[in-house]
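Derivation of every value follows stated rules applied to the coordinates shown; laboratory data play no part. The model shown is predicted, which means the values in this text are computed figures rather than measured ones. Cβ atoms are built from the backbone, for glycine too; each structure is taken alone.
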Structure I
Amino acid sequence: MNRIESDIEYRPAEEIKAYQELLLRKALLYLKKHSVFYRRMFDCYGIRIDRIRHIEDLVRIPFTEKKDLQLFNREFLCCPAEKVIDYVTTSGTLGDPVTFGCTEKDLQRLAYNEKKSFMCAGLHPGNIVQLMTTMDKRFMAGLAYFLGIRELGASIIRVGNGIPELQWDTIRRMKPDTIMCVPSFILRLIQYAEEHGIDYRSSSIRRIIGIGEGLREQDFSLNLLGRRIKEKWDVDLFATYSSTEMGSTFSECEYGCGGHVHPELIIVEIIGPDNLPVPDGEYGEIVITTLGVEGMPLLRFRTGDIAAKRPEPCRCGRCSYRLTPLIGRKNNMIKLKGTTLYPPALNDVLDNTSYVDNYMVMVQDSESGTDEVIVKVGLKYVPGFDAEKDLKDRFRSRIRVAPRIEILSSEQVREIGFPAQSRKPVKFIDNRKRS
């Protein structure tokens, strides 16, 4: 049996589901035996795990939320502390970060996950990948990318984030063919190259794998950010979706029609407002159950991210379902002048306005009790027209409504959007009082 025939992603959908259900039953037994948190949940709700045999049966189990991880963090650890060889953190809903402990087996799983994701994006031994993301500051993703590229047998250049001058010097010296970074940073790289006479179009780069930001619309066409990159630099673009809690990555293949799931690593449910699964193709909250995690496995964890499943086989031959690009986070939904939207829709307009240097989107309650959106913008330069009016026109053409605009200096916006101890800029602040 060759690699494709043996890879569960290429098997028929019914085989994939049966395989996931086998792994689910093993995961439930593991949680019952080793997890203080989930053992208490099973006892409290009278859950018989021997009756959870199919993915549809998961609705009998309560959700796990981020606040649970924060309040009962150590109760999620399913192994002795001495088996943990790497600690990472992710943001928490109650202020303090959430800690995850990874065992050797978990790091091997991460490497396997990223290897498959990179293969999905067309990488193979012999490629050279320039990592423009940090491996420090308790950040899981950078370590996972490193492990995955190493497992794949490709070459790695660990440059870290920022510093366009160093990035271009590395590209010139080491000739990588692939960049992995936050997509909006590519625009900074292009700007730096244009300002310093670097012929970036003739460089060795042929592929960009984006993390942390979307590149596509819901119909899988490139969004404004993706189009702006592509118009400037004709390279292959791949979007990914992942999180620390999932310990898995959904990566696009060459056809760019959604992020492929690795069925042996994760089960995904899409949950509607009534907390029940929605039909395939409908949008809802992504809820995940991890498979094969030893240190801190999760059962029905609410991610807060909104997307839909696409179950039809992909042209690449994979039959596992895919996820559409995210449309936003459930808790970040905004109702602006009668229009429902999510922060990424605002970001798209701002990221693709040439005179905008940086920005911060803030939402708060208005006097009438509705959402008031204020966009604080720092300018690269003062254009020869009314920037506030132009921005409002851009918002209306894109999302039909316009937020309040405040023009500040770039330094003022940076102080608001890059608080101390943060490892990445904050572009959205929600000051609404929630009941």
Structure II
Amino acid sequence: MRTYRTFRAEDPVKIKQALLGWSKSFDHVVWLDSNNHTDPYSTFEACLAIGKHNTFQGLDELKKFTDISPDWLFGYFSYDLKNEFEDLVSENHDELGFPNLYFYQPLKLIFLKGDDLHFLYLEEVSHEIDLDFKTLYSNELAVGFETMAETPIKIKMRIHKDAYFEKAYKFLEHIHRGDIYEANFCQEFFAEEVSIDPWDTHTKLNAISEPPFSAFMRLDDRYLMCASPERYLKKMGTKVISQPIKGTAKRGQTPQEDEKLAENLAKDEKERAENIMIADLVRNDLSKSAKKGSVTVAELCKVYTYKQVHQMISTIVSEVDEDKSPLDLIAETFPMGSMTGAPKVSAMKIIEELEETKRGLYSGAVGYFGPNGDFDFNVVIRSILYNAQTKYISYSVGSAITSRSIPENEYQECLLKAKAMRSVLEKS
């Protein structure tokens, strides 16, 4: 059982800073921030889940808890969980060591909705609500972050340019042979023997693009700093929503140039083809459990503008039965089609052959399950992963390879997507 209390948030911007700063004293943290983006499917501006009551690292125990003792759960599904849903394997190199999935039942849960702070605490800590609220306001102006890196961080590439081109052409060979229509080809950038302040790093990364699905996560010594613009899957009652992204363009230096770049993206035949293929894949995924005739494309290839890039996004929705299991919905649609390709299983097999590292949490999903069966998960992209114990930092980027792809252009798209993470780390 949880105790519910609501307080007025006099300054939502400052209280968000205070909430994230306050989380530094907890070893289990998930912070979700919408950065003032709203759409028809928005639920809250920000959310902080801290402290752990129960933890789950297996699908069976997670499903049992959601079926028998429903409560709020926060955590992630790594990309490699695909191996439990399909006849697939992941044997590539992995330096980060994140479990395939990890969820926890938070002791303390705080939502920012409009100008109100909603405290949802388990009974054993409910007596701390008033004190915690006062603590947040007493510290809000004093929140600061410490940069730990004393020497410049040297970023290394797991796949160098010539090797990238060689692999990209192998993807094209598979496409021309008819094995796949499209595949998302990702590469890792990494640094070794470095220490960072994850909170500081996340704050800087988030400020660059202020995306709608920003997330910060700490699970003991493992951290995620995520500036994702993409929603994987959300369930609201009987409605299910997925919003794949395919198509990226840089921002312009002037309003006229910026508008032209957005227009060019909207008309780009290759980018539209990528997006439509993935939208169709998501339609197929949702149709596995949707009520007959309920899968619809609410938006197709719509260009949205963010601080750093323009993105082409489609929105697909469906209706499911009231008793549909949330975890079954995940199993039927995971991982996000925009991070795999079409056909999905064939693309994932080829991805495993040609990529150099396990994706792990990258291109997986972070979010929450609610006690009523609703959930919301992002796609883990534009993200930095950090193992503080081994002092290993990683970020990965990818682009879609299609029959019209030019490897040099795909390579440059990867560098554009990597720009924010690289700049944050190099300035740490």
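For the read-out distance in nm of label points 7 Å out along Cα→Cβ at positions 210 and 386, a value of 3.2 was computed from one structure; give its label from I, II.
I
Volume of the Cα convex hull per residue in Å³, for residues 234-337 alone was computed and gave 98; which structure, I, II, did it come from?
The read-out comes from structure II.
Output the label of whichever structure in I, II has the greatest value of relative contact order in percent (Cα under 8 Å, 6 or more apart).
When relative contact order in percent (Cα under 8 Å, 6 or more apart) is computed for each of I, II, structure II gives the biggest number.
Quick check: 20.1 is what I get for mean projected area of the Cα convex hull in nm², calculated from one of I, II. Which structure matches? Don't skip to the end; give the middle numbers.
Details: I: 22.2; II: 20.1.
Traced to structure II.
Going by distance in nm of label points 7 Å out along Cα→Cβ at positions 42 and 378, which of structures I, II comes out largest?
I
Work out which structure the value 6.3 belongs to, where distance in nm of label points 7 Å out along Cα→Cβ at positions 82 and 370 was derived from one of I, II.
Details: I: 6.3; II: 3.0.
Going through each structure in turn, the value belongs to I.
Which structure, out of I, II, was FRET efficiency 1/(1 + (r/R0)^6) of positions 98 and 322 (r between Cβ atoms, R0 = 35 Å, to 0.05) calculated from, if the result is 0.55?
Answer by label: II.
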